[in-house]
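These are the structures, in structure tokens.
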Structure I
Amino acid sequence: MIKVNLLPHRQIRRAERQREFGLMASLVAVAAAAILFVSWSYIHSKIQAQQSRNQRLQDEMARLDVEIAKIGNLKEQIKSVLERKQIVEGLQSDRNQAVLILDELARQLPEGVFFKSVKQIEDEIELKGVADTNARVATLVHNLSGSAIMHSPNLVEIKASMNALSVKEYDFVLRVTLKRESPTSPADKQKLAPAKG
């Protein structure tokens, strides 16, 4: 019988299998590396996109903070301008107040009544005067209660006395309050009609 030595053949088969295994292992390693690289690239691109979005949001928030600060400054400036405007309007309305008061007192003053002094303390006017009868003082109080720029006349004191000509007269002290809004427009000035009586 012929003896055949199969050992070299087995070694060659084993070497081919090892070569195939090494080739398959390297292909699997390359495929795994490719999959890992693609996954990492995808995740990295998503992270970068999110970071760029976050950066845009932060930039917009910073810009809005600057605009909000500007708006706050504008509000302060508007408030300051409005306060100055109110002061100027108050001065403008008070500028004619003395003339309006004296004009109104002259309109409401009945015959036989004379003022000795007119004093204004804020919104209150103190009138000191003399009248020839009590009825004239009552008429003055009635006229002032219907005034367009004054209200709440209050007769503080009235007393009879004799003047230098030995004629009886009545000294009086009267307080009246100014209305807050004094009329300055032409339509309001027409309301200042002279009182009868």
Structure II
Amino acid sequence: MTDVVFDRYEGTAAAGQLDAFLSAYEEVYAEPPYLEGPRDVAEFVEHYQTHVRRSGMRLVIARDGDEVAGFTYGYFLAPDTRWWRNLQDTSLPEAYVREDGRRTFVIIELAVRRAWRRRGVATGLHARLLDGIDAERVTLTVRPEPEADPARSAYLAWGYRKVGTSHPWEDAPLYACMVRGRPEEGR
């Protein structure tokens, strides 16, 4: 990983970076288990354009020379978020799922291209994304077992724990919702 550099973009500066990492997104998510095609990529672009307007939006791109090795981004959950309402099989109390716009930072994407996997790039992306974030906790979702075992293992090693199963949209698979931080606060 010695040649990899990480560039961080905040707020609206992240909006202008979509073209920089979109081909990496397309490559990673064309692989199993995702098998995304042009329609899925178009939906991602649409969602990203909405996400860049969210409070605390932050993007990190890992580059190895002129190549994008990976990327990650996230933002703070808004008070009216649907994030926690998507959870099934959980009994989190109302105080736990209450948001104020700064309580929880959500990681929406963290992706590394195949040639740079198992070289510490994901760890570097994760660390730089969260560096200086003043939030009680961080949350993310991960695909079902066993298809996302490497990602799940990394998240567990970084201190996340599963708090429920998320079903974010009608045709979506079930995702494990994980949280890292001070999870007992608000219970």
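Just so you know, all these numbers are worked out from the coordinates, no wet-lab data involved. The model shown is predicted, which means the values in this text are computed figures rather than measured ones. Cβ atoms are built from the backbone, for glycine too; each structure is taken alone.
Out of I, II, which has the highest value for distance in nm of label points 7 Å out along Cα→Cβ at positions 57 and 177?
I
Here P(r) over Cα pairs in 10 Å bins from 0, in percent was calculated and came to 7, 18, 13, 8, 6, 6, 6, 5, 5, 5, 4, 4, 4, 3, 3, 2, 1, 0, 0; which of the structures I, II was it taken from?
I
Name the one structure among I, II that mean count of other Cβ atoms within 10 Å over residues 73-80 of 10.0 was derived from.
Computing mean count of other Cβ atoms within 10 Å over residues 73-80 on every structure in I, II gives 10.0 only for I.
Which structure, out of I, II, was distance in nm of label points 7 Å out along Cα→Cβ at positions 9 and 161 derived from, given a value of 3.6?
Here the read-out was taken from II.
Work out which structure the value 10.0 belongs to, where mean count of other Cβ atoms within 10 Å over residues 41-48 was derived from one of I, II.
The structure behind it is I.
Taking helix-only ellipticity at 222 nm (-39500 (n - 2.57) for each DSSP H run of 4 or more, over all residues; to 500) from the coordinates of each of I, II, which one would give -21500?
I
Taking log10 I(q)/I(0) by the Debye sum over Cα atoms at q = 0.14, 0.25 Å⁻¹, for residues 33-96 alone from the coordinates of each of I, II, which one would give -0.67, -0.96?
Label of the originating structure: I.
Assuming 15 is relative contact order in percent (Cα under 8 Å, 6 or more apart) as calculated from a single structure, say which of I, II it is.
I
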